[in-house]
Structure formats: C-alpha cells, structure tokens
Structure P
Amino acid sequence: MPIEAAILAGGKSHRMGQDKALLRVGNHTLIEHAHRVAEELELSCRVIKVDYRVGFGPIGGIQTALRGSKARQVLFLCCDMPFLSAELVKKLFVLEGDALFVEADGRVGFPFCLTTDLLPVVEQRLESGELSLQRFARDCGQMLELPESEWFQLTNINTPEQLAAARARLQ
C-alpha cells in the first residue's frame, strides 16, 4: 500500500462545545466529509481519535498516524473541513517530496501528505517541544499554493458561528 489516509479527530472541540466530528453540514457529518474525500481517492482510511502521546496537538496525531501506518505515505485530513475536494488533494499528489503541504493566504495546514520516513523528525519535534505545524511545514515541506478561488475548501469548523456559516453556504 503506497498511501493511506488518516483523519485526525482527536481534538477536544472546546470552542464548539461538543464533538464537532459528528455535526452535520449538508447531508453528512463533518467526519463523513473527510471519509468521502478518501473514498474518492480510493485510499484506505484510519481515524485517529486518541494519540500515542496525548496533549501535543496535530503533531501528536501525526506521530500516531505515522507510527501505525503500513503505507509509505500518509495523507492527513482533519475532521472539520466540509468543503475539501478530492480534486484539490490530487493537485497535492503532483508534488514530489517527503512532506507535501497546501498553502493558502500565507498559511499552511490540512490537507498534507508525509512519508513515514519523517517519523523520527516528528518525534524529535515532540521531544523538543516544537509543536507548530506551520514551522514543521516550512522546515520540511514542498508547498502547493492555492489560488484564492480555492481557499474556501480549507475552511474548518471550530465554533458554532463557523458551523452556521458553513451550513448557510450549502443552502
């Protein structure tokens, strides 16, 4: 298996006040949206709800996914991006390198793809307390810079207001 998808869904959802992965936007829950992207790409998919080392944010989820992967590469999705398309992810796969990231408006984030060779780098960052996904991406990654017309696909849902806006977008 050359590549698999990992959906990071281990956050506490403090700002939302409830498990946001199970909230509906359109006809699907937020986590179902991520699963649908993986299915369209014909990737096996795991959901990471509990990290190997708890309390380290996305870097902890990355470590957990890389440690448990049987694939050469892992596509990282998060459970709160209802507008992400498989077409956008396919553009990411055109890049070459051990760390492939999407960049929009000067920010880097999900989705991204890492080879399992980066596990020691991730673990070193955890040990040193360097938990910034932005810095990790800038230090290790190749960037796919999205045109502004595609930025909406990277919208993530963290608050009731963002959830309401996402639902309104689909009406």
Structure Q
Amino acid sequence: MKKFFLYGSLVIIIAIAILGITSPKSTTVQRSVVIGNSVGDVFTFFSYLQNMNEYSLWQRKDPKAVHKYKGAGNTVGSVHRWISDHREVGTGEQEIISIVYHKEITSELRIEEPFESTSEGFFKFTEVPNGTEVTWGYRGTFGFLESIIMRFIDMDKVLGGDFEQGLQKAKSILEK
C-alpha cells in the first residue's frame, strides 16, 4: 500500500511538472472594428479612461460600481480604479503606461478581486480608407501554476465577445 501511494504521488508530481512545462506562458486576445471617423477623433475618444463608462461591457455589468480617477485620464500615469461586488467586474485598476499618439495606448491592468493578476491592455489605431481600424486587446503572462490553470481556460472565449461588444458600442457612439 505504501508503494502504491509513493508511486501514485510520483506520477501526480510528474504529471503536474509536465503540464506546467508544456502549458502556454502567455496569451493575447484582441478584436478589431472599423469606425468611420478620423484617427485623431477615434484616438482621442479611446485615450480618455473616463470614456470607458460609455462603451465597456464591464462598466455596464455593475452600475453600482465605484469609479475613481487619478490624473487627466488621457496621459501616461492616469489611473482608473473600480470597486465592485459583481464577480465579473471585481476590484482593480488600469494605468496608462504608454501612448504613441494616433497609434497605440497601452495600460497595465491590476486586478485585485476576484483573483490577483497583472496584465496588459491595449488599443491600436490604424488609418484605413473608410475611417480608423481600432484593435482592443489583452496580453497576459502566466507563472508555472497559473499556466496549468490557463491550459483549461479559453481566454479568447472569456474576453473576445466583451471586446467585440465594447467596440461596437464605441462605433455607434462615434459615428452618430
């Protein structure tokens, strides 16, 4: 019986090690839409953290969430903090860490609840003949144990639809 337990434990440890080694250590999810406005107008709209209240699906999931802003909202170092009891919204903050005017806005997303994580959010802007293509995305990196868990979670399914809905809402606002 002791040998069975020892061998069983060894098999489990080896299986966890193999899963951890072979599991993806990062993921990127992104969606795009073409908005029939100039890149300047579209970039300006998305650069203000406060405007997320108008298009973000997560903002609409909990109208009772508390939102606080630090900084101008459209500059490096600006922070949007939210506090929510809704399990799909949680508590965390987003800080703009990089802006390339009319090209890209990158934010660090720091989630505190329902679980702790740090990831990167981004918007990319490309001028196209009939307006501006906007890409909204997420990049996450995972440690050893997180990567095992993420092997069983399809982040594209978790976030992709929310990005699509948010971009469509922004499109309807900007094309009025």
Structure R
Amino acid sequence: MSLFLYIILGIVAFVAFLGFIAPKSYHVKRSIIINRPLPEVFNYLKLIKNQDYWSPWKKKDPNMKQETVGTDGNVGFINKWEGNKDVGTGEQEIMRIVENDIVESQLRFYKPWKSQSDAYIKVNKVDDQNTEVVWGFSGKNKFPSSIFMMLYNIDKHVGKDFDEGLASLKEILEQ
C-alpha cells in the first residue's frame, strides 16, 4: 500500500512540476510590407469581413457558416463562425480601433477546445507608398493545457498561417 501511495505522490509531484515550468502565455506575430499608402491599407483591414478574402482559415473551410452582429469596422462588431475541424467554432469581436494605427479584437474559440486570445492588426508607415502590417495574437495558457503547450510550437504552427494570410493580403491590396 505504501508503494502505491509513493507512486501516486510521484505522479502528482511530476504533474505539478510540469505545470510550474510550462509556458504561462503565448504571443505570435508576423509582418509584411505592402505597397499601398497606410490609410488605404488600414481602411481595408478594419473591416473584419475582408478577412474572408485573405484569411488562411477561410481557405481551410470555404463553406463555414458565419453570422455577424453590429456594424463592421466599429467597436463591438462580432463575427461568429462554425466550421470544419480545421477552423472549429468561435467568434471575433472588435474591442478597440485607433484610426490608421491598430485594430484590436478578442478571439473566443469554443470548439475544438475552449480558449480566448487577444488579436491585433497594426499598421506602420514605411513611407508614403509602403505600409508595414503586423498581425499578432496572444493569450494565457491555463493549467493543465499549459503542459500540452510544452510540446506544441504555437509560434511555428500559427505563424505559418499568419505568413500565408499576410501574403494573400499583400497580393489583394497590391493588385
């Protein structure tokens, strides 16, 4: 009986140790330079519905069901989606807009697992005809899923999708 107790205590201690060393947060971002003036790029990006044309996730499920609430390009606008296993179910809400600077939103995922992230799209003037677009998101890793994040490289996985999306955005805006 005491051996069984030591094994259980050892497992509990090991899981607690993993929880202690596991990453508590994540932040992924990518950027690209687009050959268009900043106001033009920003006006396109502040409309969440435009993501349907350049988002890598829309390409993964072109038949996803979507519903919107509010006025696109304004704080409080919500885009809800329900898609296949690649895109899951969730919603994106515009939380803050600073004209010609940044659009901040909250991503709430419900399936395949529940989580919440803060996303942003920021524009920076390079010169009169070129604009840097920075796309990123961040969030907290809650225990016990934080242990899984030790094995999952979110920067590599999501970063690849960000790179693909930004390349599509560049292609659209530079036509």
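No value in this document is a laboratory result; all are computed from the given coordinates. In this text the structure is predicted, and so the values were computed from the model without any measurement. Cβ atoms are built from the backbone, for glycine too; each structure is taken alone.
Given a value of 1.1 for distance in nm of label points 7 Å out along Cα→Cβ at positions 35 and 59, point me to the structure among P, Q, R it was derived from.
Q
Distance in nm of label points 7 Å out along Cα→Cβ at positions 123 and 163 computed as 1.5: which structure among P, Q, R?
Considering all the candidates, the number was obtained from Q.
Out of P, Q, R, which has the highest value for FRET efficiency 1/(1 + (r/R0)^6) of positions 27 and 131 (r between Cβ atoms, R0 = 30 Å, to 0.05)? Let's see the in-between values first.
Working: P: 0.30; Q: 0.55; R: 0.85.
Between P, Q, R, the highest calculated value is found for R.
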